[in-house]
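Peer 1: Next up: the structures, one after another.
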Structure P
Amino acid sequence: MSRNKITIKDVAREAGVSTATVSYVINNRTDIKISEETRKKVLQVINLLDYTPNQAAKALAANRKSLLAIYMEPSDSILCHAEQMYILNALTTYFHENQYEIILLSDTALEKCDQADAIICYNTSKKSFHKLGDNNFIPLVALDCVIDDPLFFQINSNPKRLIDEANAFFKGDSYSYVMLGTQNEEKINLYQESLSKVILVTSFDDIKSLTGGNILVTDHTLYELLKNDNHVCYVPAITKGKLTKVHECIEAALARTPIDQHDVRI
């Protein structure tokens, strides 16, 4: 779809509403009853496709700040906190090298973020992700979490690649995929449906129960804790390739490029 040919019909089709509803939202009509959910959906599609009857949105898109916000779900697990700091360091290093500054959003409030160009949500629950989306009309990108909403890019490790690497490493022997607990239930389901045995850990007691086995891990924190007492295949969840893909998705979202494939697996 050419950006120069985006019409109100395109917006209506992508949002699943009538052209009249799009018009009512654009014109802020208060005499017509439109649900808040529908209004937000229309505004998100308008933002995504860069459709506007005036130049306001285009001017906003041109006013790039080169600033990204990162949101990480609160957790009581020390292990999860350690992994978050590892991921945050990787994101900060990569995006600083690509002329972006980084801010970390509060882990207790899903408020409006006016200063950033886009928000990266790392390992976030679907509920929190959509709450951020409801409060912000800048692009959101889901990293290592499954959102399954065609309005947004989601970038996850490819279970097939993990299986191929584990099979080669363990030479056909059975193994367990050990992953940190997460509030993104869809992510857990993704790996449980793909791998024969998935073990969730959140504490050091969970780590102590794992000794002497064949273990596949993608979390760096778990690799460091398990590598000495187990036969561990480590396939990093965060790589230069995945960071590059996150960058590409952000640039596409900021350019209001229509999303053909929102589910990216690396």
Structure Q
Amino acid sequence: MTNLLGIWVLYQKETRRFIKVWMQTMVAPMVTTLLFLTVFQVALHHSDQTTVGGLSFPEFLAPGLIMMALLQNAFANSSSSLIISKMNGCLVDLLLAPISTSGFLLAMAAAAMTRGVLVSLSVALAMMAFVPLSIHHPEILAFHTIFGGISMGLVGVLTGMWAEKFDHVATVTNFVVAPLSFLSGTFYSVQNLDPAWHFMIDFNPIFYMIDGMRYAMTGHNDGDVNLGVLVVFGVTVVLWALCYRGWKQGYGVKN
């Protein structure tokens, strides 16, 4: 039977871990994201008069920055938790806990999503002082918030299982997560790309998350919203299967 109490306790442990250092895990990402908005506004000078798809540039940029903050912090939560457990020698506590593999993944992904949502919410509230924000499609917003946070949390679990030191986590962050985030249409409309480069967008799941968030908040989209929902859901299922198989077999955690 599913150990619901064990799942809840593990979820609480993971959320309390990042809340305890909230200045580092929540405030710092908010400040960094606001700096992106400030730099682009200063660089463009009259960014309010620069339109993208009928939106002022700050209105176009804000949803992408909010989603990017959510995804990066969801990844950071689960990956850092596992690598810290490895480095401190307390990973055995997770392995011996009376929690099923599915229960473990559910708690880790939910905690990662929680951190991502809290950071993105703080970013959105701070941005409201500079950019008018609204919600046009709440169901799309909820879907991409939940599944985007879960999927990146699962990527963090995979990274934490594979990594043997913090440098390995930084490698994935710098060469996988960050490039996919920056090349996902966060700072520009993909309609401006040369058609020869569209393959970077078509095979980048983060683009569909960014585009879905932008559509939910502004009504503007560069891609097919329905296709984006299918891609994000499919990627989440595949990541869950990979994490399940890896944790079940003890990949990177039992040797």
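We did not get these values from a lab; they are worked out from the coordinates using the rules stated. As the structure is a prediction and not an experimental result, all values here were calculated from the model. Cβ atoms are built from the backbone, for glycine too; each structure is taken alone.
Peer 1: With FRET efficiency 1/(1 + (r/R0)^6) of positions 66 and 170 (r between Cβ atoms, R0 = 41 Å, to 0.05) derived from the coordinates and found to be 0.95, which of P, Q does the value describe?
Peer 2: This figure was derived from Q.
Peer 1: Another question about this same structure. 19 is what came out when relative contact order in percent (Cα under 8 Å, 6 or more apart) was calculated for one structure; which of P, Q is it?
Peer 2: Traced to structure P.
Peer 1: Let me ask something else about it. Taking helix-only ellipticity at 222 nm (-39500 (n - 2.57) for each DSSP H run of 4 or more, over all residues; to 500) from the coordinates of each of P, Q, which one would give -13000?
Peer 2: Answer for the origin of the read-out: P.
Peer 1: Consider the structures P, Q: one of them gives 3.1 for distance in nm of label points 7 Å out along Cα→Cβ at positions 130 and 226 as calculated from the coordinates. Say which.
Peer 2: Label of the source structure: P.
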